[in-house]
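**Q** Listed below are the structures to be examined.
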Structure P
Amino acid sequence: MQLIDIHTHSASGSSERNELVSYFHRSYIPETDLFSIGVHPWHAEKGPTKNLIDELYPKAYKAFAIGECGLDRASTSNWNKQVDVFKAQINLSEKLQKPLIIHAVKAYPDIIALYKIHKPTQAWILHGFRGNQQIMRQCSEHGIYLSYGAILMRGIKSMEETFRNTPDELLFLETDESSSDIDDIYNQGARIKGISKEKLADIIQTNFKSIQAK
């Protein structure tokens, strides 16, 4: 049984791990050579947007997905530049026909608004999702995937309820930079959903195949 970890910064199993540039963020699918790479919103001001995307392109071409990229209102990085760089990566995602892994801090409404504007054909995955029920429903209405991580291990009842009500077909799990084991996160997710770990693994494997097929 494979437990897919859609977003981790552990490089185990990836042959591409040595190509990381300081202002790119890379994540991995453990035990595979699949990786994602993108310009993180914290680093949106590292250069002109065109230069960043031109440098990202050959690396992204070999990647499974673009990201993590996105918007972060808690960052000191200029907001307008964040938006500009994120939009450029949305366009790159569409051009290369690759999913988008999204970092969002205090920016869920902004992400949803951009989804409505761009009407992407590729999958959008909000990683490390911590939104409430309302945000979860708004994302679900637009087919935006939600990836939950170590937040599920904290026993936060409102978060558990949001996770429980997230549509199965839009669900992923991840470890990100946490010390939690993906097996523990699957066990906790299965408990919250009231299903077996095997069933949850099947759901996420199906979702993973779905985003690859878009």
Structure Q
Amino acid sequence: MLRQLARQASRDAQEQCDLCGEPIRAEHRHLLDLASRQTLCVCQACSILFNSAAAGAGARRLIPNRTHFLTDFDLSDSDWDELAIPVRMAFFFHNSTSGCVTALYPSPMGPTESLLSLDAWAAIESRNPILKNMESDVEALLINRIRTARDAYLTPIDECFRLVGIIRIHWKGLGGGTRVWQEIEQFFATLKARTLREGGLYA
């Protein structure tokens, strides 16, 4: 599914809804299966059906399509170091199964979980109230601190999985190679441009 999300924009074959089999457009919504943490492509009719917390007995949730670029996000270098994440990008979401915030970072092997200090997260959340409004499981705080970037997004979880898929597909050797870093930069540039175009600023 990660590969599917990374390649969906360039695929020629028409996709089908993973629930009812109906053809779907290139731009479509996704469901998150809470048990498997897999994303499902859905048609408009099925997305409307699941646009309720009670749909599917709560086992699947419609992933929202809003993205906010958090212009004044309060996260210092020392805060980041305290999170003990070994790479310069990660995403965080409220996990309804564990009842905790889960931190994942992209790697060539897929999403890797990082042990997260609850005290560290509580401090960040207290300084950034928008995090209290994240929808459990389906929305994430996505942090990009590659090179000089210090960007934060409140974004659908499938965007985070798409980033993971890009890294899995393009990573070469020990350092990843030039291509993968170009693809990562393009991912974040596109995400920011779309957010700004759609008015998704949050200060």
Structure R
Amino acid sequence: MKIYAVADIHAKNDRIRAVEKVAAKETPDFVVVAGDLTSYTIRPEVHRALARLAVPVVVVKGNTDPGRMLRRMDRSANITCLHLQTLDLNGVKFAGIGGTIPLPFRSKLALREKPLFDTIRDLVDPQTVLVTHPPPFGARDRVLGRVHSGSRLLRNVVFSRRPRVLICGHIHEQAGTEALDQTLVVNCSMGCGGAGAVISLAPDRPVCVRML
């Protein structure tokens, strides 16, 4: 399976065009958007671009995404909002949790964060691809290269449930990959000039990631 993963599009035209171009060139099985599709307002051009893609699209909400925009997207034939639920895509289990608060504060997914994590923890196992907006505390989460700003409860999920891959964004300058316990964390942020990541999954083989 080939996944094209991005985060932090922020409704910027160059990033929207990059997603369309890479999706056409790489022909992934799925596109995953790990939050911050827009910047606090409804921007229909993002919705239209994702709806035009020839493959299924999975999204979670970031801190700059209006909830009503994600609800509209969920009505599109090829877009699924993956919040507190699982989805089987070609035999691979995906689970997702959306939201966070803006930096510089430590990331929280909601005002009542712990109940949400109790729910998502029950949905995750070692074969799961977990999609979130913020990274877990301690992995691809350094602001200004030194301050950890990831979610501690998300880190607990990683250590207790050991998902195979965690796809995230939010910390623009930390795009890349890092192992956390037995989980490969992929920060696919487009925020500092990147174009996301291509993730290849195969049974009984290491996960292969190519940053773009």
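We did not get these values from a lab; they are worked out from the coordinates using the rules stated. Predicted model, so just to flag it, every value in this text is computed and none were measured. Cβ atoms are built from the backbone, for glycine too; each structure is taken alone.
**Q** For distance in nm of label points 7 Å out along Cα→Cβ at positions 93 and 125, which of the structures P, Q, R scores highest?
**A** On the way: P: 1.1; Q: 1.6; R: 0.4.
By distance in nm of label points 7 Å out along Cα→Cβ at positions 93 and 125, the leading structure of P, Q, R is Q.
**Q** -13000 is what came out when helix-only ellipticity at 222 nm (-39500 (n - 2.57) for each DSSP H run of 4 or more, over all residues; to 500) was calculated for one structure; which of P, Q, R is it?
**A** Details: P: -13000; Q: -9500; R: -7000.
Checking each candidate, the match is P.
**Q** Right, here's the next one. Of structures P, Q, R, which gives 16.5 when Kirkwood radius over Cα pairs in Å is computed from the coordinates? Mind showing how you got there, number by number?
**A** Values: P: 17.2; Q: 17.7; R: 16.5.
Derived from R, not from the others.
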